[in-house]
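A.B. asks: What follows is a set of structures for review.
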Structure P
Amino acid sequence: MEEALDAGAEDIINHDDGSFEVLTAPEDFMTVKEALEAKQLIAEDGEIAMLPATHAELDVETAVKVLRLIDKLEDLDDTQNVYSNAEIPPEAYEQL
């Protein structure tokens, strides 16, 4: 954790499965990744992604509509990525 923070990471999340998620500004991504690799800490996955600053909790009915919209957006040929700040309840996935 110290290595990541010293390299410029903004936050580190310790997951229950023993893995870590390192969050950093997009412009610091390669610097942090290279610093960790230099310490023999190889990333299982690494990407620059949009993360919401706030989350929107949805009821099941609205969440189902949002999931259907996301599916339709992802089906468009010109769509590369779809981002959302929706907090989807597990019951919504069961209704698809």
Structure Q
Amino acid sequence: MQSSLMSMLPLVLMFVVLYFVMIRPQMKKQKEHRAMIDALAKGDEVVIAGGVLGKVSNMGDSYVGLEVASGVEIQVQRSTVVQVLPKGTIK
């Protein structure tokens, strides 16, 4: 009985370490990203996953309109927004 418990102990310890090193930080990062996406507002300057910078011009449930240049607007999924930039970054 005791030897089977001792043989399972390393497996349990590995799972605990894996949880605290990989799973928990990833869940925290996803939660922060979801909060950032929900807080997007018209006029925010953002960077999307492809590296394109733009200003949010209109918003939908799952899509965002970005003005990337004067008179040029593209539609992207909300989940592709990676970062919200400080106001005045894009000139």
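Please treat every number below as a calculation from the coordinates, not as lab data. It should be emphasised that the depicted structure is a prediction, and the values quoted were computed from it without experimental measurement. Cβ atoms are built from the backbone, for glycine too; each structure is taken alone.
A.B. asks: Mean count of other Cβ atoms within 10 Å over residues 23-30 was computed and gave 10.4; which structure, P, Q, did it come from?
C.D. replies: Details: P: 13.1; Q: 10.4.
Source structure: Q.
A.B. asks: Comparing P, Q, where is FRET efficiency 1/(1 + (r/R0)^6) of positions 31 and 79 (r between Cβ atoms, R0 = 35 Å, to 0.05) highest? Present the calculation step by step, with values, prior to reporting the outcome.
C.D. replies: Working: P: 0.70; Q: 1.00.
When FRET efficiency 1/(1 + (r/R0)^6) of positions 31 and 79 (r between Cβ atoms, R0 = 35 Å, to 0.05) is computed for each of P, Q, structure Q gives the biggest number.
A.B. asks: Kindly point out which one of P, Q the value 1.9 was derived from, the read-out being distance in nm of label points 7 Å out along Cα→Cβ at positions 15 and 39. Before the final figure, lay out the partial values.
C.D. replies: Working: P: 1.9; Q: 3.5.
Of the options listed, only P reproduces it.
A.B. asks: So if we calculate volume of the Cα convex hull per residue in Å³ for every structure here (P, Q), which label has the highest result?
C.D. replies: Values: P: 138; Q: 118.
Evaluating volume of the Cα convex hull per residue in Å³ on every structure, the highest lands on P.
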